[in-house]
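Trainee: Below you'll find a set of structures to go through.
Readers should treat all values here as calculations from the given coordinates under stated rules, not as data from a laboratory. What you see is a predicted model; the values in this text were computed from it and never measured. Cβ atoms are built from the backbone, for glycine too; each structure is taken alone.
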Structure I
């Protein structure tokens, strides 16, 4: 917990970089910079294929939890490359913004139409209150977990960038203390977030199926 507490303010820095990336997504989509949009769109399509055309709670949970846990952990450990954590915070915001704006062009497997259309079909229908609360819980758990993890990566980079500090022993010590904090706090938060996300998706699916 001490490691997390030490990096709260760097987590705020990561959040600001994330928001900056999110704000950049609009101009990127408007100007059709395909080289910036290719990766996030490809990743979302891959995740949708892994989940499968028929929504099943357990496979969806596994894909969401494993993907988030591995990727965010790598962002944290990218502090070994000094400038990478801050860049990843910005790019993640950009990628999420691009996916949101291009949702109508992302086809869902199984001939179900676009991702944007599936979300839109639930609009104006009575989504269960618990599904809305689960969606809010995803944001409350996942975004701070991401920001604090990237903050730990930025802190790692700062310590390693000091004169003579970039040694294998120092790198190992910094990585171990962060992995311990990640295992004890971030992993449980991401597990709960994945459960909440699956529940939110199921609730929206019921709303779409309602006549």
Structure II
């Protein structure tokens, strides 16, 4: 998540600090520590993991993602986080490829294990609207439990996370609902005022800085 802000390259600064601290590890002089990964106890460049892109001439250009060392590295870590059932948030300027990279990854996951549900937030997204959208792919299980069909793991892909307007309490109720589910694993039935436990779900979110 380190980047350049106000002319300060924090990746380079962190890399220099890391190399100075880890004196027992011999790092290549080329590039930064972010350019390498560990393969069979050796440091390899991410560029070596970039595969040749093959696509049909009928495929719309907007659906084609050209792999680079950056996208390969990001996809690796995102897959690892997803398999560990950890939430993910990508932050970057508009047009940098957050949405396309995320959707490309989600579509590549095994369909017998994962499913995803994409949602876009806007200025008008509040907790009521978001809860209705998030409950759409769920089905009632035993007791108070709601979860995706079968034993699937559902990934909520939420784009433009930063968009909802502040309410009179200076909060974004949609994000507070997400936090409630993340912290406690539930939200409330708005008509019955009873707890709904939410199982087998996780977040993958994107937003602008």
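Trainee: Of the structures labelled I, II, which one yields 0.95 when FRET efficiency 1/(1 + (r/R0)^6) of positions 15 and 87 (r between Cβ atoms, R0 = 25 Å, to 0.05) is computed from its coordinates? Walk me through the intermediate numbers first.
Mentor: Values: I: 0.95; II: 0.45.
Structure I accounts for this read-out.
Trainee: Please state which of the structures I, II yields -26000 when helix-only ellipticity at 222 nm (-39500 (n - 2.57) for each DSSP H run of 4 or more, over all residues; to 500) is computed from it.
Mentor: I
Trainee: Any idea which of I, II comes out highest on relative contact order in percent (Cα under 8 Å, 6 or more apart)?
Mentor: I
Trainee: Output the label of whichever structure in I, II has the greatest value of distance in nm of label points 7 Å out along Cα→Cβ at positions 23 and 47.
Mentor: Working: I: 2.4; II: 3.1.
Of structures I, II, the maximum of distance in nm of label points 7 Å out along Cα→Cβ at positions 23 and 47 occurs in II.
Trainee: Comparing Cα Rg over 2.2 N^0.38 Å across structures I, II, which is largest?
Mentor: II
Trainee: Thinking of I, II, which structure, once mean projected area of the Cα convex hull in nm², for residues 103-182 alone is computed, gives back 8.8?
Mentor: Clearly, the read-out refers to I.
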